[in-house]
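Asker: What follows is a group of structures, each given as structure tokens.
Derivation of every value follows stated rules applied to the coordinates shown; laboratory data play no part. Computed from a predicted model, the values in this text were never measured in an experiment. Cβ atoms are built from the backbone, for glycine too; each structure is taken alone.
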Structure I
């Protein structure tokens, strides 16, 4: 029996419309019971039948049953012949990749490798000890083929002294030199400007799950928290 394209379109449209209504009903019910300030952006199906993922803007792992009577906080692992696969983290990587791809490369403070094999974004803070350790080895990262692109993440917040320092680095006419000097603890005269990306970077960092520094993001969206030596980072990036 042949099914016309018109009938098929109406059928699919009806399914999508019903799914949209069902999703809206779920969001309405959950909004009434979740803590104030939790904003549900979307609800999507997971590979687990009857379990849906809540998109609540900050990449938390929150799931809900189809009848919305149960909320699950945690990660979903799939059992495969090769072991456990973290499906939640894999999905986060995809989301991060999309978000960082939209960041303006001209707003990074970059230390490019001469013979680049990999490029990473590192959310950094001026006063963080391990950020300073990592920056002290910037030449070694470059030597193994890793280009470093810094994004600003003053971990003490946007009203902190670290925020003022990192704004000074991004407003400098010699951003690389100023950032290096500040990370070395030098007393540098810094200037301020209105046209800087520090607050934007900070908010993006929080959106993609950065909670501390340094936070390394690969081009495929993988979040690698903390200090990693140049050779170890190269191994991770090589997969």
Structure II
């Protein structure tokens, strides 16, 4: 049974989407594109898909959506209890970048941040709001619409950490504890498609997989930052 592809047409990196689409079509793969707007959990235009066939969804906005569609779920390795920052921290400990980050309620996060820029993200992998650098006023402005729509509340667990500069990132793919693929992901904050991956990055991915795994299949990003190993 052949695989079909569903690509996010409004992906933040449209040039990559167009390149992926061209490669897939050259390989005679079935490709559909869909625009995913806002924080809705719906995937429009799924009638273009043959739901009896495996579907690969590509694009960050599929994260909070695909689990709602049973026909898309066989290829999804996701457990809300393990795919959250606090679980990563418990499983990988000092291997984590910002391993000393705090997981607190929204009101406590607001009181701790004040006017200082801190890295803030939801603990759960929900895309309830975008992770990034915030002070108290900018975080309040970002969370206002999410609170009104019920995506965030005072009980929402928030990760706060001192900012670090990430010089490079490599993305590794792990299946049953083995690193089966890896590539460069970002360099100096920009997308990078260099195929070279340092041996140390691969070794660290293996080390992390031996310590703990959130699922049988997952991807793990390895970061390089000045002052961190």
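Asker: Given a computed value of -0.30, -0.97, -1.21 for log10 I(q)/I(0) by the Debye sum over Cα atoms at q = 0.12, 0.22, 0.25 Å⁻¹, for residues 123-194 alone, which structure among I, II does it belong to?
Answerer: Here the read-out was taken from I.
Asker: Ok, one more. Ranked by distance in nm of label points 7 Å out along Cα→Cβ at positions 43 and 211, which of I, II sits at the highest value?
Answerer: If we compare distance in nm of label points 7 Å out along Cα→Cβ at positions 43 and 211 over I, II, the biggest value is for II.
Asker: Oh, and also: If helix-only ellipticity at 222 nm (-39500 (n - 2.57) for each DSSP H run of 4 or more, over all residues; to 500) is calculated from each of I, II, which structure is the one that comes out at -12000?
Answerer: Of the structures listed, the value fits I.
Asker: One of I, II was used to calculate mean projected area of the Cα convex hull in nm², for residues 27-90 alone, giving 4.6; which?
Answerer: Value 4.6 for mean projected area of the Cα convex hull in nm², for residues 27-90 alone corresponds to I out of I, II.
Asker: For Kirkwood radius over Cα pairs in Å, which of the structures I, II scores highest?
Answerer: Sorting by Kirkwood radius over Cα pairs in Å in descending order puts I first.
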